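K.L.:
Dropping the structures in below, format is structure tokens.
Where a number appears in this text, it was derived from the coordinates with a stated rule and is not lab data. Predicted model, so just to flag it, every value in this text is computed and none were measured. Cβ atoms are built from the backbone, for glycine too; each structure is taken alone.
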Structure 1
Amino acid sequence: MTQATLEKVKVSVGAAAKPNPRLKGGYFVIGDTQPEEVFISEELSEEHRMMAEMVTEFCVREIQEPFFKRGRELVVTNPADREEVLALLKKSGELGLCGVSIPEQYGGMGLSFKGNTLFSKVMASGFSFATTLGAQTSIGSLPIVYYGNKAQKEKYLPGIATGELVAAYALTEPGAGSDANSGKTSATLSPDGSHYLLNGQKIWITNGGFADVFIVFAKIDQDDKLSAFIVERNFEGFSVGPEEKKMGIKGSSTVQIYFDHCRVPVENLLGERQEGFRMALNILNGGRIKAGAGGIGGAQFSLTKAVEYALERQQFGQPIADFGAIQYKVGDIAMQAFANEAALFRTADNIDRKEAELVAAGLSESEAKVNAIREFAVEASIIKVKGSELACYATDEAIQIYGGMGYAQETGMEMGYRDARITKIYEGTNEVNRLLSVGELTKRAMVSKELDLAGAGKKIPAFLLRQLSPFRSRAGYAEEERIVQGLKNTFLFLSGMAGKKLGRKMIEEQEIVMNLSAILAEAYVTESVLLKVKKLETLPGADKAKLDIQRQMMQLYLYEALAQARKAALEAIASFTTGRQKRTYTRVANTLLKPYDINPKALRRNIAGFVIEKRGYCF
């Protein structure tokens, strides 16, 4: 990519869409969204596509080809490999990739959230280096972008954007993981008032082995909440432990760091005192969407590699791609990747549009970015869970397609399998994110009164009557719309009934909440993929054969989502009801989640046939 083109990317990528007055996180549960209100990946601009092409070329040239030549993964405990990772960071900086999230005035690309989401998805083909660069461009730099003052931004952001400075994020402690605010790292103002003295320990610090700048969270004196600090590697009292030996992402540095009366200048307090906990949560919300994007991109990459192998591998005189068992896997991964990508870009664009709306209302750009991401915390948790689960599923099935060769180091499949596993743990474990999606939605209904879940629930009886009618419409997408609304109503019904039955004790019934979160997630993804297909049909010059496969992927996803939701619903009902009430609730759930009359085998084979013909994921 030429420098002139790169400048065009910096200026053009991620322009915000027209604000929507109904733009609100969690709104999908209670309201109807029209196809024209959602953004789909087919609408990505030429600048978006050029940026994605640049990143793909970088991953192929600098990461994938050297891997296959070397025949093994990079391991940062090896000094030579460590230097190679640092060289990759330098090359990334030269291309502008270290500064995708940093405003142009500080030397970055200044991509919108949508552009950053695309970057995270495409960068997934960069193996464990995606984690290194992801920390640099997200959790390592965004706290300064969002909360730093002018002097802090001028001092640190240009170096981070070029890769001259490597950034890291230090929140987790031995006794403080999901409960981050319980951390024990302390900060005390020095007698002369010029420095804070930090004492404590942080663990699982990505990029920590070679980072120059750390965003560190600690409590000042006896504060209830965390504050944040910018800590430089050369500050007195700061030290770094050895590299952790990990199951995967071995090319990414992970260490513990220590503070022994570490002297941090008072001007390196980031944001306001006690703002650190809120800051950490807001940064994690954005990170969750990007983690989901990486999971989806990783699944698409794994599928393409598996298809290429299935076309080459001959058994019984024909490519294994011809066999139904292989086609089942290919069709299933493609369908899930397509549906989850619909939810991903819908959410990313909503964040951009919300940011534009908030800026127009008078907020600063930094405040607008933070609040826009915070607005879609429910969707962020859903995307993180679904994307990471897809990454693990896809790499596992890709190994299965490769057979014994998938277990061998030289193909890279076993590395992908190990690398994918961490995605279900970082940015908040999937269990925590499942609880968060339901908890945040409930809070917006019960505390802030932003969402009228009870009002939406009152419409369920009329919906049930329509389902029992033999004359209900099946024209167009009526049946698919019925499924999506049924999923929403199942969540509203069961969350309402469980809330009445359990009251405040419901928060302790995590198994039931996770059942509800599974239904909530399927409601969002099914609606997103249905809206995407509807919108695709309105775009000029559509490839009819491709559109037909996209429609079939949507149908297959809805079929599978119904099965998943029905299982979760019946398990939830069995967990908080008995006797006559249990039988009544079960009948209601079965009516809300009536079966979808399609042939899943035929759809999977059609999808697989198209993907195999194109030699990989092609949507």
Structure 2
Amino acid sequence: MTFSVGVDVGGTFTDLAAVGKDGRVVARKVLSTPADQSEGVANAMAALGAPGRDVTRIAHGTTVVTNLLLERKGARVVLCATAGAADLLELRRQERASLYDLSMHHPAPLVPDERVVAVDERIAAVAVRKVLTNAEATRVATEVAALNPDIVVVSLLHAYADNTHENRLAAAIRKRLPNVDVVCSADVLPEIREYERTATAVAEGYARPRVRRYIEHLSARLRANGFPAPNVMTSGGGMLPAVDAASRAASLALSGPAGGVVGAAAVLRAAKLGDALTIDIGGTSADAGLILGGEPLVEPGGSVAGVPIALPRVLVETVSAGGGSIAWVDAGGALRVGPQSAGAVPGPVAFGRGGTEPTVTDAHIVLGRLDAAELSGGVKLDRVNARAAVASLAKQMRATTERTAEAIVAIADAAVARALRRVSVERGVDPRACVLVAFGGGGPLHGCGLADMLGMKRILVPPHAGVLSALGLAIAPERREAATSVMREARSMSKPEVSALHTGLGKRASGAMKGARISAHARVRYAGQGYELDVPFSAREDGAAVARRFVTLHEKRYGFALDRPIEIVAARAAAVGKPHKLALAVKGITAQKPVRGPSVITLPDATMVVARGWTARALPIGGWMLERK
């Protein structure tokens, strides 16, 4: 038997799912090793027990980029920017950090002002206004060298339209600093908007050295045990080989959460369901996502830890509401849950690894919702001390232990429900028309409470719920992307022009991939708008067809249309390989009788709560469908 293996590193557990050649799944769960994530990956591979010759592919979801952005432990970056536009990272988009709280501030830029070098050159959108001379390039390279960078980012005005100055300056810096990597913004994001392009290129430079070291270290560790080098999940839901992922760090910012949404979409298609909200609740955080028509919603970018990264990503909203989220009483006497987490070390009190503060997991134990003697991953549950920790908090609240535990779970549910509303209602999607896919170690525990808050009537608990993110990684196909700026009125583009755009992007995206499926999207807006919608298009259409599709999508999303010219701002193509086979049919499972709540069902890698008023029935594909009558 040969396997395609997915390994997802979370804050508390590292999950593994191995998909055999026949589509069958083997799952493993081990504790994460925050000091060195590769150790947890190696432990998970050891727990699989398969020799290296039987593993054909390892797909990895990592939080390395997210963690270093949160902790601000990335590389020492020097930024080269056009003189007169060197303060872009400070100026941002002039939006407030909080609309009504004037004491709130945006996070500091990844590059401080003293490490920004102004370059005496200027390219406008249509012409060169001031040539970058060799003397100026040499001066800038000398000034950059004096700042002792780990990596250099070059982001010049309008480089998306003409990158000759960026390339010339990068060559001068490489000549002066041959051992220092140089990142050009036009290579990372060849699209308009200087701030987003600069911020994304800086995020790439900030993360690349550490990501490269991590991937090389992990690859060496796996090779030493006879395993292949890993592929790495991108934020957009596809796979990159290790050698490519090492130089595309910014595209890995949401590597782990994307795998869960990809896995949920595969299960939805197998169950012949369409639109869904997804919730992946782990030990440290909860990730909310949206699936429309059986496919994850991919957006053109967003903010990660306060850092704008304008690269495609599977829509995921993360909140600090996992099983390890710590419950505490604030100065005003109110009960709070998170954002502090017990993580993997020491973990919840129930894990018996030195934790002393009550968590959401401890609250579930008090409420009798975790009946197993130990969790998957070999963690034995210490019920006595878990109850004592919640009782201590209850004493501060002057409430019973059970009432305090209920409040802890309800507060966590409220935080997650807000995230689910943000990914659905704010995009014109009614949660009540969707099924809720609940997975992760804690998703099936909270599914009924979340569905009741949102008015949802159906919950899908997928097979292998506790390791679904790893399963999504194991079956995800290779995916590569290419982008370009367009800036044309849509109706002015003829069919040959649209065809050439589609074909050119498709060839750039696919590269050496064979048999890849090409999909293309145009970023389209009404003239004067500051934001765009992603509109799919084919090589057989003209710009007018793209414009009509945009009007329909805009009206569906926002409820209105405008009588204004329509512009295609940019275009992007994705080359997607063949997904791996997944067999979900489970013989005889439909013979199980429906389970009426209240009830607790222990799953192989999670625990499911069927609340009062809900009925659970086993599905032919495995997993459960919960319905409220």
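K.L.:
Given that distance in nm of label points 7 Å out along Cα→Cβ at positions 150 and 574, derived from a single structure, equals 3.0, which label among 1, 2 identifies that structure?
P.N.:
2
K.L.:
A further question on this structure: Matching task: 28.8 is the computed value of mean count of other Cβ atoms within 10 Å over residues 198-205. Pick the structure from 1, 2.
P.N.:
Value 28.8 for mean count of other Cβ atoms within 10 Å over residues 198-205 corresponds to 2 out of 1, 2.
K.L.:
1, 2: which one has helix-only ellipticity at 222 nm (-39500 (n - 2.57) for each DSSP H run of 4 or more, over all residues; to 500), as calculated, at -10000?
P.N.:
Only one of 1, 2 returns -10000 for helix-only ellipticity at 222 nm (-39500 (n - 2.57) for each DSSP H run of 4 or more, over all residues; to 500), namely 2.
K.L.:
Now, a different point. Which structure, out of 1, 2, was Cα extents along the principal axes in Å, for residues 78-445 alone derived from, given a value of 81, 49, 38?
P.N.:
For Cα extents along the principal axes in Å, for residues 78-445 alone, the value 81, 49, 38 is produced by structure 1.
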